[in-house]
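There are structures below to look over.
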Structure I
Amino acid sequence: MTDSATASPDFIDEDLLLEHQLCFALTVASRNVVAAYKPVLDKLHLTHPQYLVMLTLWESSPRTVREISDALDLDPATVSPLLRRLEAVGYVTRERAEGNERSLAVGLTPAGAALRRDATAIPGTMMARLGLSRDQVAELHAAMTRLIEATRR
């Protein structure tokens, strides 16, 4: 990209167009993708954030609240209400971690574990809804991962 100190005024004006803003494209894409998931997740009685929590538990259960928070890059205070709601519907259990009274271990109930079977259709359903191939999804995911890493530097 051209250094803004040496860029022509027209180029600088182009940089300030809303349609050229990375933050705007990411915001709209995120909102629209999450909205596209909604009817699919509604069938499983999950919100998008709850689905993300369940994905972490389907990978490994039980996990501590801290492990779930770290996996999702969220604060434990954000994850705790999600876990309470998932416990209320019977998908997870929350118990004091063995050997650490201050830590909660979150595990799947039989219903939560069984929900995974229904969830296996979600990735394919979403690729079809969004008109994306598996390779395109992998490409987008790689680009987003690079962007996440860049924001952490």
Structure II
Amino acid sequence: MTPGINAAKKARIQHTVHRYEHDPRSASYGLEAADALGQDPARVFKTLLAQVDGNALVVAILPVTQRLDLKALASAAGGKKAVMADPAAAEKATGYVVGGISPIGQKRRLMTFLDASAASFETIYVSAGRRGLEIELAGADLCALTGAILQPIAREA
């Protein structure tokens, strides 16, 4: 089990864990998960970390088919500018490896934003904390577990 799965169990939220065989040659972890699970990629969300105004790390959860709108994220976080976090800093802050960063069960609770498109699905998929492992849950439950705020933070790729 991962910290993300353990957190979902402890909170007693309804969830389903999905496993698939991760291909290390895959160019996109999120699209690989959608394909392997036979899901609409718009329902499969990736977890990214960004740095706002040169200091605070924030978590962004958005569909794998979209790109993070850094201006929208900075604004949502009350800042002016956001840049993608250094992968090593993201791993250190979350306790997960890149490609398997779950928004749930991170080492430190960071300000978290879930793209507003999640509200259009009964359930969404996010990393469960390891490559080849996804957790399916309601967006509202994800917000409850992470303190995430629903915001439009994604744009077309």
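Please treat every number below as a calculation from the coordinates, not as lab data. Please read these numbers as outputs of a predicted model, since none were measured by experiment. Cβ atoms are built from the backbone, for glycine too; each structure is taken alone.
Before moving on, here are some points about what is shown:
- Source structure (of I, II) for FRET efficiency 1/(1 + (r/R0)^6) of positions 111 and 143 (r between Cβ atoms, R0 = 30 Å, to 0.05), computed value 1.00: II
- Of the structures I, II, the one that -0.50, -0.75 was derived from, the read-out being log10 I(q)/I(0) by the Debye sum over Cα atoms at q = 0.13, 0.21 Å⁻¹, for residues 87-134 alone: I
- Origin of the value 17, where relative contact order in percent (Cα under 8 Å, 6 or more apart) was derived from one of I, II: I
- If helix-only ellipticity at 222 nm (-39500 (n - 2.57) for each DSSP H run of 4 or more, over all residues; to 500) is computed and equals -7000, the structure in I, II: II
- At a computed 17.5 (mean count of other Cβ atoms within 10 Å over residues 31-38), which of I, II: II
- A value of 18.2 for Kirkwood radius over Cα pairs in Å, calculated from one of I, II, originates in structure I.
- Value 0.50, calculated as FRET efficiency 1/(1 + (r/R0)^6) of positions 55 and 127 (r between Cβ atoms, R0 = 25 Å, to 0.05), assigned to which of I, II: II
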